[in-house]
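Participant: Before anything else, here is the set of structures, which you'll find just below.
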Structure 1
Amino acid sequence: MMGIKKWTKHLVYNQVPIYPLIIYRIVFGLMMFFSTCRFVIKGWIHDLYLTPKYFFTYLWFDWVNPISEDFIYIAFIILIICSLLITFGLLYRASAIIFFLLFTYIELIDKTNYLNHYYFISLISFIIIFLPANKLFSLDIKFNFVKKKNNNQCLEN
């Protein structure tokens, strides 16, 4: 029983370096940027969201439909912008929220486009809203939107 208490105390009171979180923010943003650009370049927006006349909706999400052709293209452009803003840590929180909402909206339009990693991206993009990934090496710090994380760039549990 003593081992569990020691382990719990270690998890609760130890400081954790923020560097892996910063690297994760940058890698996640770049991956989303390139994958969204690939979606646009290959013409999948037109093929998957504009050409079909009928969409297979998810249970309880039958109200989610493509609003208009222009809105779908604008949504993808905003996704590209938000992924870059997440990468550079500029307006990080707002970008993460907008990215999550738009990405999830696009994935809920038609379940025939379902891929398990899209579901994973929706979950991860929701989680990053609450992570302080803009506390170091971000433009939010440069423009004084947030304070730089002190005490050896560590996060407290």
Structure 2
Amino acid sequence: MAVVRMDNVGIVVNDMDAAVDFFLAIGLELEGRGTFEGSWMDRTIGFEGARCEIAMLRPPDGHGGVELSRFESPPLVSTEPPNPPVNALGYLRVMFEVDDVRDVVARLEERHGARLVGEIVDYEDVYRLCYVRAPEGFMVGLAQALGEGR
């Protein structure tokens, strides 16, 4: 058996509305949002009495996605250090191809409080790349195809 596809990346957030708006500004579309609980969830995640608001966002092509979770029970726990650097063990970022990196970064900074991690750089004549940090600390990579390969 082989992997069929990657379905989504999960990110735990504290402010669901702000996180949804952040990903909508990148260009994802809200597929659905609701609150979930029950024995199936408890058994899946290994917590008794779990209750979680979940929003699923997908890119326009429908492939992959981002699942945002805001736990009502059990309470959120924070990780150390907050806003870990790119060389920290574990989840680094999720990356999206966009049509204009500079425009997306400007909108995320202005309207959503995102911060550019380093610089916007061109990798040869292939991609324009950057990382941005969302207000809650998670990182998102943005890539813009350059040159004839577009």
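Participant: Upon calculation of distance in nm of label points 7 Å out along Cα→Cβ at positions 38 and 126 from the atomic coordinates, which of the structures 1, 2 produces 4.5? Provide the component values of the computation, followed by the final result.
Facilitator: On the way: 1: 2.4; 2: 4.5.
Source structure for this number: 2.
Participant: State the single structure among 1, 2 that was used to calculate distance in nm of label points 7 Å out along Cα→Cβ at positions 6 and 78, giving 5.2.
Facilitator: Numbers: 1: 5.2; 2: 2.9.
The value was obtained from structure 1.
Participant: Can you rank 1, 2 by relative contact order in percent (Cα under 8 Å, 6 or more apart) and just name the one with the largest value? Don't jump to the answer; show the numbers that get you there.
Facilitator: Values: 1: 34; 2: 21.
Structure 1 gives the largest value of relative contact order in percent (Cα under 8 Å, 6 or more apart) among 1, 2.
Participant: As an exercise: distance in nm of label points 7 Å out along Cα→Cβ at positions 70 and 102, calculated from one structure in 1, 2, equals 1.6. Which structure is it? Present the calculation step by step, with values, prior to reporting the outcome.
Facilitator: Values: 1: 1.6; 2: 3.5.
Working through the options, I get structure 1.
Participant: Further question on the same structure: Going by distance in nm of label points 7 Å out along Cα→Cβ at positions 54 and 142, which of structures 1, 2 comes out largest? Working shown, then result.
Facilitator: On the way: 1: 5.2; 2: 2.9.
Result for distance in nm of label points 7 Å out along Cα→Cβ at positions 54 and 142 over 1, 2: largest is 1.
Participant: When distance in nm of label points 7 Å out along Cα→Cβ at positions 30 and 110 is calculated for each of the structures 1, 2, which structure yields the highest value? Before the final figure, lay out each step's value.
Facilitator: On the way: 1: 3.2; 2: 2.3.
Looking at the calculated values, the largest one is 1.
Participant: To continue, here is another question. Taking helix-only ellipticity at 222 nm (-39500 (n - 2.57) for each DSSP H run of 4 or more, over all residues; to 500) from the coordinates of each of 1, 2, which one would give -6000?
Facilitator: Values: 1: -18500; 2: -6000.
The structure behind it is 2.
Participant: I would also like to ask the following. Work out which structure the value 27, 14, 11 belongs to, where semi-axes √(5λ) of the Cα gyration tensor in Å, for residues 22-93 alone was derived from one of 1, 2. Mind showing how you got there, number by number?
Facilitator: Working: 1: 27, 14, 11; 2: 23, 21, 11.
The read-out comes from structure 1.
Participant: Can I ask one more? One of 1, 2 was used to compute Kirkwood radius over Cα pairs in Å, and the result was 17.4. Which label is that? Intermediate results must be reported in sequence, preceding the final value.
Facilitator: Details: 1: 17.4; 2: 16.8.
Structure 1 accounts for this read-out.
Bear in mind these aren't lab numbers, they're just calculated from the coordinates by the rules spelled out. Keep in mind that this is a model prediction, so the values were computed, not measured. Cβ atoms are built from the backbone, for glycine too; each structure is taken alone.
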